[in-house]
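These are the structures in question, set out in turn.
Just so it is clear, none of the values below were taken in a lab; they were calculated from the coordinates. Remember, it's a predicted structure, so these values are computed and weren't measured experimentally. Cβ atoms are built from the backbone, for glycine too; each structure is taken alone.
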Structure P
Amino acid sequence: MDTTARREHWLRAIAAAADPAALAAIDTRLFGPKGEVPEFVRSVTALPKDERPAFGKAANAVKVEVEQALAARREQFAAAALAQELAGSAFDPTEPGPRAARGTLHPITIVQNELVDLFTSMGFRWEDGPEVESEYFNFDALNIPGDHPARESQDTFWCKAQPGLGRNLLRTHTSPVQVRTMQRLTRQGFHAPLKVVVPGRCFRSETVDKTHEHTFYQMEGLVVDRDVSTANLIHTMKTCLRVILERDVQVRLRPGFFPFVEPGFELDVNCPFCSGRGCSVCKQSGWIEILPCGMVHPNVLRQGGIDPEAYTGFAFGMGLQRVVMLRYGIDDIRQFMGGDLRFLRQFPEVAR
């Protein structure tokens, strides 16, 4: 059978296919294993060399035309099936189509965004820093002594040491960004006031339970200006909690020791799960620690290049998970990293 005869034979078979199944059988016969079309194209090797170019060109043209005819016939069957479905009595063209599922923001992201909006409205700006941090910025520049327990491997995830580069670690708090920001602004010519917030992910070698995670989120805040006092700190913290928790809460301020602030405080809120009576979430104390804070230590200001005789400041660091737990009544911090979509679908704020 010559090229023209084969072409017409194959095209007639395709046109005569009565349904998609018949067309699929023809497709297999023509292009499947040992298909007629590939065998026909390969037959060029049996011809004399001077006849091969012309035959090969014609055979490839037939192959392309047959492939196009198969595709066109498939589209005809698909169009006919769609028309039949649309003509059916069960089809209502006015009914809305299925809605695509929309994702929701993680509750930590929701609260973090609200906090950033709140603090930027109060004149703060958003800063960021690396999650893999140097020992200097994470500990030394923050007045944390070399023998402090926080430097031990049972509290901190240390990275593999690189010769000549010093020790690096997964940052244990967002406080290193304080010094990084002060140093950068000092190089640029420091002008008070300095007001920044630093949301971000932190890591500690914690035993995971209902109130502790090895990977968690913090929001650090720093204010440096002339004549900044503890009263400014308390006012800022009360404003923050009132807005983000969407209700008035009972708080207490008690002394706390942190090497990078002096004096230091622990700000606790009355446990909403037991109304202060004591439960497993608050460890029977009736209070949940939420916000360590204090006046910036003079040594930290010096590390940032700022004169502590001329300027003072306050800093705070809140655990975002704990704020979210209070906001939404979540009693187990492990839910946040559990990967259960049912947990995330509870929150109404939809990702834009």
Structure Q
Amino acid sequence: MKNSRIFLVAAALIAASCNADKASVDCTVADAPSSALVLKQLNGTVVEVLDTVKTDASGHFRYDVKVAQGKPEFVYVYKGDQRVASLLLEKGEKAVVSADTLGNYDVSGSEGSALLKQGDDSFRTYVANLYALAAAGAPQAEINKEYVSHYRNSTRFVLSNSKSLAVIPVLYENIGGATYTFGGVSDALVFRSICDSLKTVYPDSKYVKALEAETVRREQLFSLQNRIASAGERAYPALSLPSVTGKTADLDSLDAKVKLLWFWDAREATHKIFNLDVLKPVYEQYKAKGLEIYAVCVDPDKAEWAQVVKAQELPWVNVNDGLGTASRSLYLYNVQSVPCCLLLTEDGITPVKVSEKSLRSALDKELK
């Protein structure tokens, strides 16, 4: 009888262990033997430190992560500032990871983690391609083409895997500043489609709840844009960028018959000369007739740009999002190179050669 009780207790303990709310990570970072690694976990939209682990002489460690049924967890392995691996763990999974300290890794035993890696690899390739194009001095058209290709691939990925939480990081992809893969107002439709799909599988997930809140915010913006559009069709894309005062300046807020959209670079001496020798006199002459200038600077050093604006005492609206040639404003207006002058009227957009003669001729025609 005593042995039977012992057997029953042991069986109960084994059963409890099997049903425990956890997943395990079996990871080897071959080039990090006897090293300290940091495990981080996504909490809503914030990444927090989960624990610190020590690898053995072969770079191996094993760790159990608390994961409740129906509530997968995002867990990341870091070596210093370098993310070594990204995992999406379901209850009961055992993720086996083989990685290096450069961010290259393979994972098995976790379907969500394998799918998460696909999205991660695609984004890393996209960012690498952007840097390569920028380093080669590629025209903006090529950079735009790279974005369109990545956007289409990412859209296919999230729609094809709409019942996996692995698509959430793809929806939030960001290469800095306000440059998002899914940054368009109409992308609210993609967010809603994925959010509704995920709610059928993971209704209690904190990540899905955070996605729902973001989806609602985007839908409100989308609705607002549609109301504005129905009130009167705009002949050119809207722009809303940080001004030299730090506040956002809207292109649409300028009350003018003609708006001059001036793309320039504060690092270029010829552009600064054009400000003083051409634009300031032109602005003084034509402002009373209905001209306003919206100057978009592509110098990524916003402090340097602000100093130039102040030193030159430029009286018009000066904006800069700090993204340099990656600024979405260049994409929206198909600007291939700077400097660039565009006249905006109720009839549309008119490119103007960057010269005093051409500018005055165009303004004389529009502001009779």
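Once distance in nm of label points 7 Å out along Cα→Cβ at positions 75 and 115 is calculated for every structure in P, Q, which label goes with the largest value? Sorting by distance in nm of label points 7 Å out along Cα→Cβ at positions 75 and 115 in descending order puts P first. A value of 4, 19, 23, 20, 15, 10, 5, 2, 1, 1, 0 for P(r) over Cα pairs in 10 Å bins from 0, in percent, calculated from one of P, Q, originates in structure Q.
If you line up P, Q by mean count of other Cβ atoms within 10 Å over residues 163-170, the top spot, with the largest value, goes to Q.
For relative contact order in percent (Cα under 8 Å, 6 or more apart), find whichever of P, Q sits highest and give me its label. Comparing P, Q, the top value of relative contact order in percent (Cα under 8 Å, 6 or more apart) belongs to P.
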